[in-house]
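Please find the structures below.
Rule-based calculations on the coordinates, nothing more; no lab input. Keep in mind that what you see is a predicted model, and the values were worked out from it rather than measured. Cβ atoms are built from the backbone, for glycine too; each structure is taken alone.
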Structure I
Amino acid sequence: MSTVLLKPESVYRVGKIVCVGQNYVKHIDELSSKRYDTPVLFLKPSTSLLTDANPIRLPDFSNEVHHEVELALLVGKIARHINADNWREFIIGAGIALDLTLRDLQSIAKERGLPWAVAKGFDGSCPVSEFIAIDRIKNLQNLTIELRINGTLKQHGSTSEMIYPIGELLAYITNIFTLEPGDIVLTGTPAGVGKIKTGDHLEASITEIGSMAFEVI
């Protein structure tokens with residue numbers, strides 16, 4: 001069973017993980033991607049979750065696993081066709097996540113017009129922190145996101161730089177997918193993504209939320 005912790009002691013069983021791609025301009029530029037008129041969505045299964053008590057295991061069917069640090073939101077009650085103004089009624093927690101991506105396989109899928117399921121949804125592809133209640137955060141739309149590898153800063157950005165802010169994202173998502181308690185929404189990654197390798201130590205942090213660390217084996 002895949003579960004996450006909302007501090008201090010509430011445990012939520014995770015159903016699905018809805019991810020938002022290309023939500024930061026500089027990240028779109030670094031991948032030479034195209035900007036679209038609506039958010040880019042994809043899913044990760046609950047079996048992709050990995051807590052920071054476990055190491056990141058690189059799959060043997062890819063040679064290019066990339067890190068992407070993101071703000072994660074934990075759904076607290078059923079959300080369907082919500083609007084951009086009342087989204088806080090439905091989100092109970094905020095945390096840190098890594099959207100690990102098999103960039104080599106994703107590139108092949110893009111070239112062939114195929115889904116990203118393998119590149120994004122493999123086991124352990126979503127390392128995640130504990131969640132904290134959103135009422136403890138002053139402004140979710142003004143948080144600094146960072147990722148360090150072996151002590152070197154690789155990713156740095158702010159949630160204020162999102163192309164589609166949280167309210168707009170959730171309104172768009174819930175017009176397509178009904179979100180249920182325990183679902184997680186990943187809101188996109190800032191620039192600086194890159195390859196990880198065996199032996200790396202990853203530390204991701206978001207202001208007012210905290211940090212998480214993983215070893216790569």
Structure II
Amino acid sequence: MSAAFLKHIFSRVSGSSHNIDEGSANEAKMIVGLGNPGKRYAGTRHNAGFEVVDEVASLLDAVIKKKKFGGLFVECLSQGGKLILLKPQQYMNCSGQVVATAMGFYKLSVNNIIVATDDMALEPGRIRIRSKGSSGGHNGLADIIQKLGTDEFSRLRVGIGKNDRVVDRDHVLSRPSAEDRQLIRQTVETSARAVLCWAEEGVDMAMNKFNVRNNE
């Protein structure tokens with residue numbers, strides 16, 4: 001989808017000529033990808049959330065390069081309206097304040113955000129969408145829950161698998177094998193479509209379409 005096409009869709013829906021940086025903040029939705037910043041962590045399992053947001057940006061012809069809120073972000077449009085794509089640039093366990101600051105700026109409710117992150121409890125190639133829930137031991141999610149004071153926001157978990165021979169911290173900060181890398185890449189592409197479905201059709205529809213498909 002080109003930016004011009006998306007702009008045309010948004011203009012028809014809103015009945016206005018607002019440009020891509022305008023529109024009602026109350027109607028905006030935010031997709032947050034979790035990871036660790038810097039070349040040292042690029043391509044590691046723990047950065048699957050970053051990869052999902054990057055894939056969404058690619059699908060929408062957007063580039064995530066603006067710096068604000070303690071993160072990198074871009075405003076763009078999907079067929080569901082205005083989207084904010086956000087990659088916190090603090091380390092994983094300090095992601096919450098970045099998310100809270102961006103939500104405050106755009107006046108977003110927790111119903112209008114989804115967080116994409118890695119999950120060791122899921123095998124590579126699997127995803128799971130939930131409308132709320134605990135951190136499941138994920139430090140990034142735990143910090144967001146603590147800073148927002150609620151766990152009632154949507155999240156999409158990307159399976160990275162677990163290695164019982166390696167401590168969890170070393171596992172998530174390592175780069176996957178070629179076989180797992182291919183599976184994770186395919187999962188990232190599916191996840192990008194899933195979060196766009198969430199933005200355009202709601203969390204229930206996204207769960208019905210992608211959680212069921214994911215279990216086949």
Structure III
Amino acid sequence: MKKIPRNFSISRARYAQKIIAEKVLEKDFLPERIEYAAGVDLAYRDNHVIGSAVIVEYKSFKVVEKKYVITKVKFPYIPTLLAFREIFPAWSAINKLEKRYDIVFVDGNGRLHPYKAGFACHLGVIIDKPTIGIAKKLLCGRVGAWTRNYAPIYYNNEIIGYALKTLERAKPIYVSIGHKISIKTAIKLTLLFTRKGLKLPEPIRQAHILANNMTHIYQ
């Protein structure tokens with residue numbers, strides 16, 4: 001396991017998370033018509049990380065642009081501090097996109113985080129775009145009562161995200177606010193951008209495919 005960089009302070013990181021959490025906006029700052037959504041994901045191979053960003057067109061699910069970056073892993077995996085490991089390659093990839101996008105789906109948590117400042121919050125605040133966190137595993141909290149295909153997730157007696165079943169027989173995904181969006185709209189857009197018969201929103205699915213395809217460089 002890589003050691004924590006000498007100049008990195010966990011207490012300062014917690015303070016940074018506090019600032020990020022305070023900057024997150026939980027209201028909709030969206031255009032009247034959503035046309036394009038970006039998806040962001042990362043993949044690891046040996047001592048390298050591939051950051052990918054893909055733009056998908058609404059309704060057609062057509063990929064209109066995709067970019068990636070490859071960098072060395074500079075920070076170890078520390079639970080609840082994942083954003084500090086992944087923010088640079090993710091930001092670098094999405095910053096290479098040339099076409100316009102209206103929202104961003106991030107493979108990771110947003111408000112659904114012990115400090116309410118997950119990876120999707122970090123990225124959303126930095127790029128100042130409406131951002132939705134999509135996680136495949138529950139990081140914290142408990143799932144409440146189900147209403148049709150979704151259920152609230154409680155942490156410290158507060159709803160910080162929702163479990164969402166996009167496929168009836170599959171395990172749920174976990175949706176939370178990243179930045180500049182309400183949880184109601186985040187759930188709605190997650191469903192709108194998910195192909196019938198598939199589990200993940202198409203922007204994230206395509207970003208995942210791109211990132212993993214690039215790992216062959218190190219095989």
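At a glance:
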item	result
With distance in nm of label points 7 Å out along Cα→Cβ at positions 135 and 151 derived as 4.2, matching label from I, II, III	I
Label whose coordinates, when helix-only ellipticity at 222 nm (-39500 (n - 2.57) for each DSSP H run of 4 or more, over all residues; to 500) is calculated, return -8500 (choices I, II, III)	III
Which of I, II, III yields 1.4 [distance in nm of label points 7 Å out along Cα→Cβ at positions 71 and 191, calculated]	II
Computed 57, 35, 31 for Cα extents along the principal axes in Å - originating structure among I, II, III	II
Ranking I, II, III by Kirkwood radius over Cα pairs in Å, for residues 55-110 alone, the structure that comes out highest	I
Test item: distance in nm of label points 7 Å out along Cα→Cβ at positions 87 and 199 calculated as 4.1, pick one of I, II, III	I
